[in-house]
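Some structures are shown below for you to check.
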Structure 1
Amino acid sequence: MDVTISQSTVEGAAQAPPSKSYTHRAILAAGYADNTTVSDPLLSADTRATMRAVEAFGGTVEYDEDANQLDIEGFSGNPETPDDVIDCANSGTTMRLTTAAAGLAEDLTVLTGDESLRSRPQGALLRALDQLGGRAESTRANGQAPLVIGGPVTGGSAAIPGDVSSQFITALLMAGAVTDAGIDLTLQTELKSAPYVDITIEVLEAFGVSARQTANGFAVGGYQEYDAGDGYNVPGDFSSISYLIAAGALAGGEVTVSGAYPSAQGDQAIVDIVRDMGGDVSWDESAGELTVTGSELTGTAVDVGDTPDLLPTIAVLGAAADGETHITNCEHVRYKETDRVSAMAEALTKMGATVEETQETLTIDGSETELSGATVDGRADHRIIMSLAVAGLIADGETTITGAEHVDVSFPDFFETMADLGAVVSR
């Protein structure tokens, strides 16, 4: 599906979608438990992949539309060997979290995904499972899916790099809690995307599981039971909120976003980033309301080591700001659904922006930029599509984004939300 955005002014109120990161973790944590309700979940292509994985391991997942909750009967820390291959579709989180879960099963599990997911690195997680006594192989011997995983892993110690994906650590901490010995992880390199591990520890605590950061990495004790008591409520998603904030700052009127409560999400840094650029942003944290007014922005410098998902949003903000916006520490952003650094450089250049790209940086000179509408490739990547839609709000003429249906990964109602705010959207 192609979507065309025309230059528009946006204003009004929008509800933040539920967090994809929290929903993934809550669904799998409920899988490790007995019976759990997960309220206000994000229902998207990615999170449905995690639901299917829980069912493949012997659990059941049912959605109660009236209550807006998932009723999950888990596999009680003992995943069954699936009857069929687990298809993780385009969800890297699903693949990594369920790879570690598969290491707990007695026999072999096969995991695969779409073409994009089969190109993403999994080797460090496979090596860690090997160190923990499991069988973990890539069928093409290249550290990429399809994967064959066997166990049972009973716990122990493993070394793992921290600069490829924090999801490896999340996966092992979640699985390690139900092993006999627990898991002690030593980081071989500096941890990138650290707030995502904070999210994991926060969710584990909500399910009665204790994990901790150590001097050299992370550890989780064994023989723990997952139990969320009366259930778990998913908070709003700041990665998705970033597009609404950017739209308000660049093309507002005044935009108010509800459901924006503080949490461990690193991407809530978008509030301070827009403020640093001169944006008019107020945040009532107790009410969970953010209000953004259209503003004249100036360039800034942002290290995205801990907030890789914000790079596309920041790049668009930089294209409209006066002066240079310098995004650093972003090599790991190249290993997402697509190479997001080059994807944004290519699309913004096509729209008339002045962009310079290195392996670790992306620099946009907004003072030399007049954005014009163009047909740009969404790269089958939800974050690229949504950020380019925001750019389309301020570009002269019409901006057409290809493959726009992929917003279903994290923000299924994105274009409806934008239209409700006044954006001129056609499909």
Structure 2
Amino acid sequence: MSSKLQPARGTRDMIGADARRHNAVADTARRIAGLYGFEEWFTPIFEDTRVFSRGLGDTSDVVAKEMYSFEDRGGESLTLRPENTAGVCRALVTNGLTQSLPQKAFYAGPMFRYERPQKGRYRQFHQIGCEILGAAEPLADAEVIAAGWQIIQSLGIAEGVVLEINTLGDAESRDAYRAALVAYFSAHAEQLSADSKTRLEKNPLRILDSKDAADRALVEGAPLITAHLTAGAAAHYAAVLRYLQGFGVPLRENPRIVRGLDYYSHTAFEFVTDRLGAQGTVMAGGRYDGLVEEMGGPPTPSVGWAAGMERLALLMEDAGRTPAAARPVAVVPMGDAAETPALAALQALRAAGTHAEMAYRGNLKRRLERANKQNARAALLVAEDGGLQWKDLDAGTQVAVSLAGLAGLQ
């Protein structure tokens, strides 16, 4: 006998309460993003591998270790998207939208990374994200963060979540900072992990993201970028903080925040919590002024964030914010001859916007038992002559109604 089939490792089914929380995250984010002027974009789940290798950088762990890449029958190298910022930037260029900036894009959907599954982290996972493409002003940084904070608040999970923010500076600032990091880590090269020794040559800022314990100890003593900011970069960061205060977003500065992707500059931020154990980041992003150019477009200053829907859903569960299942109206035919008028009543309720169901079989007693199992709020009893009785299952009251009068009982 063959073994029972299970979901592939790192994937899962979402049913019942899991599905309701997932939908609540997407629906809430979509609604709030719309209030800020973000329009939803749908990009392909797989892209030309170069979209991600260019955007994420060959030294990133995502490109080096985690991408699901394959060659199709035509010999093209394709990759299941590990994130969606690069795809959004590619779509901006492909669709000729660099001539009509700024663009505000919202997305929600599945992403794929080959990594060790753990709580709130899967190989097929889901993200929401907001991107403002073509705006260099610090107000854009603050507004995209404010939208994220309002989504978190609207989900009812703001307690224990805090915005941490830093600046990565402009290109001149980063060059100066990179030189300082190379000098510092070169003096401690023997203590670095093998991965970080490679990063020291290619991108020393990536060492600051290392999870290796010995690397983390060295990072604690590493120079901070704040000492290497140009006047312009410092002014941009100060303006972002000022605008965030105006938006009413509480924050704390964290000079150790860096972004592990090559295209980030200026603002870097994370919404973090201690309610998810080690995986404490629930939303993260920053400014990426070079990515659209990597996709073949013109220099296009941009800023955005992404959030793991699974982690947001876990916070909802922890906060007791799981949406209740909809309570239907149970249509109950009282005898075989009542089924035809019952169908008319069933569709009349649905046409009026009511969740209504009718059991496929069973006598009156069994159909009422099923209504109780469904936690129905009311039962519509249908007689063989088409007469209707509305039974409120919470109050225990019962009244005669007409087919035309059903809409008034919603």
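We did not get these values from a lab; they are worked out from the coordinates using the rules stated. Everything numeric here is computed off the predicted structure, so don't read it as measured data. Cβ atoms are built from the backbone, for glycine too; each structure is taken alone.
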message: On Kirkwood radius over Cα pairs in Å, which of the structures labelled 1, 2 is highest?
response: 2
task: Identify which of structures 1, 2 gives the largest calculated value of distance in nm of label points 7 Å out along Cα→Cβ at positions 84 and 124.
output: 1
- prompt: Ranked by distance in nm of label points 7 Å out along Cα→Cβ at positions 220 and 356, which of 1, 2 sits at the highest value?
  reply: 2
